[in-house]
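Visitor: Take a look at these structures.
Each value in this text was obtained by applying a stated rule to the coordinates, not by laboratory testing. Given the structure is predicted, the values throughout are model-derived calculations rather than measurements. Cβ atoms are built from the backbone, for glycine too; each structure is taken alone.
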Structure P
Amino acid sequence: MLNFTVSKTPDSENCFKTILNALSRIPENNSEPVTILIKPGIYHEKLEISHPYVTLAGEDAKNTVISYDDCATQLMPDGSKRGTFRSYTLFLNSHDITLSNLTIRNESFPRSQAGQALALYADGDRILVKDCRLESYQDTLFTGPLPPTALSPGGFTGPKEFDERIVGRQYYKNCYICGDIDFIFGSATAYFENCEIASVYSEKLSPDKNGNPPVYGYATASSTPEGYPYGYVFHECSFTGTCPDKSVYLGRPWRNFAKTVLINCRLGAHIREEGFHDWNKPEAHETILYAEYNSTGPGASPGKRASFVKQLTAAESSAYTKEAVLSGGDNWNP
């Protein structure tokens with residue numbers, strides 16, 4: 001087992017001033033657990049973890065911050081835009097990675113100028129994120145892999161554009177995740193437990209050309225691959241928000257087999273009565289799964305949900321335990 005420490009005031013041989021320096025000490029073909037303890041401070045670093053069995057552990061999330069400010073609209077040296085998938089602060093590009101007691105933040109703002117700005121790009125199997133804060137506005141958390149193909153040329157420009165799509169399992173526990181547009185999105189099988197999903201008010205919007213009230217956000221945009229039994233499951237999570245009442249959707253389908261299920265969640269007044277949006281894809285009504293069981297709070301409106309949103313029975317909800325969703329062929333139980 002390898003253990004390193006990162007501190008603003010390093011005081012030993014295995015203590016480094018930057019997280020990047022600590023990561024660089026991991027052997028190329030690492031096969032043993034590595035723990036990097038990060039002391040409180042703000043670490044302005046853009047990072048990739050490409051080794052398995054790595055744990056990044058802060059002392060407490062609010063005071064241990066990894067932050068960067070890349071965004072989709074930035075110009076690259078060749079004149080092209082950076083795009084969504086090169087905008088991350090932290091990129092998890094392996095399996096068996098754990099994050100705990102950290103804030104991962106993308107500082108790009110305002111959203112209307114920055115566009116998409118990933119805080120965490122997580123692409124791998126058996127990823128555990130606990131007691132963390134993930135902060136940005138549009139596209140805060142990407143749970144890879146990418147869908148098979150982009151909808152427009154260059155849409156997937158970035159580090160995993162041409163890689164094999166491997167659908168991994170991810171578990172988020174006791175986390176705070178905030179944003180406005182599609183701020184939890186992607187194709188992974190992901191279980192969120194006791195998390196706060198916060199829709200933040202970023203900029204005042206005007207009614208659309210037809211006079212309809214503005215939409216201030218979409219909490220999720222899953223792209224579950226065809227044939228997979230689970231996509232996103234939120235268990236005993238709180239959907240909070242600083243947006244106006246009835247102005248935010250719980251989600252919309254990035255691809256037509258999207259699955260998002262809420263079990264025993266509390267929904268704030270900012271959630272729209274329809275619950276979910278179909279992204280103007282009526283053909284997806286037969287293939288998506290948007291479902292709830294025992295939602296509570298002012299945003300819970302089971303009698304007014306969109307026609308394609310399913311209200312689960314108690315028996316049906318029992319299929320969405322952490323063990324059922326994440327166990328896979330190796331009985332992973334984070």
Structure Q
Amino acid sequence: MSRRVLSPLLLLALAMATPPDVGAQTAPAARTMRLATLAPRNPLMVQATGRWNQQLEAATGGRLQVRVYWGGQMGDERTVVRKMRIGDVDAASLTSAGMSLIYRPVLALQAPGIISTYRQVDAVREQIGPELRRGIEGEGFGLLGFGDSGRIRIFSTEPIHRPQDLRRMRPWVPRTDAIFTHFLAVVGATGVPLSIGEVFGGLRTGMIDAAPGTAIAVAGLQWFTSVHYCTAQSDGFLVGGMVVRQGFLDQLSAEDRQALFDISAQNHQRTLRAARVGDERAYAALQRHGITPVDIEEHRAEWVDVARQTRQRMSGAVVPAELLQRVEQVAAAAQ
């Protein structure tokens with residue numbers, strides 16, 4: 001797969017509307033928002049997200065700028081959230097797992113077997129999102145916007161047709177995970193907990209041989225060099241968002257704070273569309289590279305049952321049962 005293909009895919013994979021590093025600008029700013037992201041610094045990424053920061057600079061008269069710490073410089077999501085709490089980081093682009101470290105009910109958006117279309121993603125976020133936003137605010141953070149970056153599939157070195165196939169494998173489990181661990185427990189499989197930065201090496205060495213992820217992330221993070229198969233069907237999406245600590249927001253004028261939120265909202269839909277298109281293109285590119293989709297439809301009932309049992313484990317223990325029920329109802333109505 002060429003660098004020309006991978007670079008735009010990586011741009012869309014993890015940025016979550018991340019603004020570029022503007023540290024080279026000469027004009028002084030009253031406040032610098034220190035933003036952490038797992039996305040590696042990339043010239044195309046900086047160029048593509050430059051508009052976000054230019055709008056912000058224009059709206060605040062240069063009073064607010066953003067300095068991005070790329071490629072996990074500030075640590076994994078657990079470390080970043082801890083640093084935000086003590087004021088060492090101001091904002092971060094996080095997956096739902098990272099956001100759950102701030103407000104655990106966010107994981108309701110990631111419950112398996114509920115959401116299978118973008119229409120459902122949008123409907124659930126529209127109806128449940130305001131409630132989650134208030135919960136995040138109650139924990140001392142502002143939400144600049146939700147995002148999503150593709151369908152979650154299981155990528156592996158050997159074909160996976162049914163859930164029980166995971167028992168003979170060594171699947172990766174994100175260290176901040178609170179869902180896939182339950183999924184594997186239902187299956188009877190044992191996962192290998194690693195940070196996202198350790199996955200590439202884990203696949204190369206055989207420490208792990210299966211990993212849940214989106215096509216856009218697998219392409220951009222180079223995991224595709226070590227896997228040969230992926231599940232063709234997907235019943236879930238990788239969701240996340242950008243959060244900023246309230247302590248930083250309190251340092252801004254009301255005008256600049258409003259500009260930060262307004263401009264983030266303006267860019268939200270464009271970012272969503274770009275990420276969704278990018279994931280589909282990445283999936284096609286991975287197949288051209290040699291990754292073979294595995295049709296799991298013949299065993300659909302088994303996957304549905306495991307997802308159901310996983311949600312039962314989550315209900316009340318990971319997310320409030322009533323919230324999970326409402327997510328299921330909204331998603332069902334949006335089919």
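Visitor: Check the numbers for Cα Rg over 2.2 N^0.38 Å, for residues 36-155 alone across P, Q and tell me which is largest.
Guide: Details: P: 1.06; Q: 1.16.
Greatest value across P, Q: structure Q.
Visitor: With distance in nm of label points 7 Å out along Cα→Cβ at positions 76 and 244 computed per structure, which member of P, Q shows the largest figure?
Guide: The structure with the largest value is P.
Visitor: Computing distance in nm of label points 7 Å out along Cα→Cβ at positions 172 and 284 gives 2.6 for which of P, Q?
Guide: Derived from the structure labelled Q.
Visitor: Which of P, Q yields -15000 for helix-only ellipticity at 222 nm (-39500 (n - 2.57) for each DSSP H run of 4 or more, over all residues; to 500), as computed?
Guide: The structure behind it is Q.
Visitor: Say we calculate distance in nm of label points 7 Å out along Cα→Cβ at positions 52 and 220 for every structure; which of P, Q gives the highest result?
Guide: Looking at the calculated values, the largest one is P.
Visitor: For structures P, Q, which has the highest computed value of relative contact order in percent (Cα under 8 Å, 6 or more apart)?
Guide: Ranking P, Q on relative contact order in percent (Cα under 8 Å, 6 or more apart), first place is Q.
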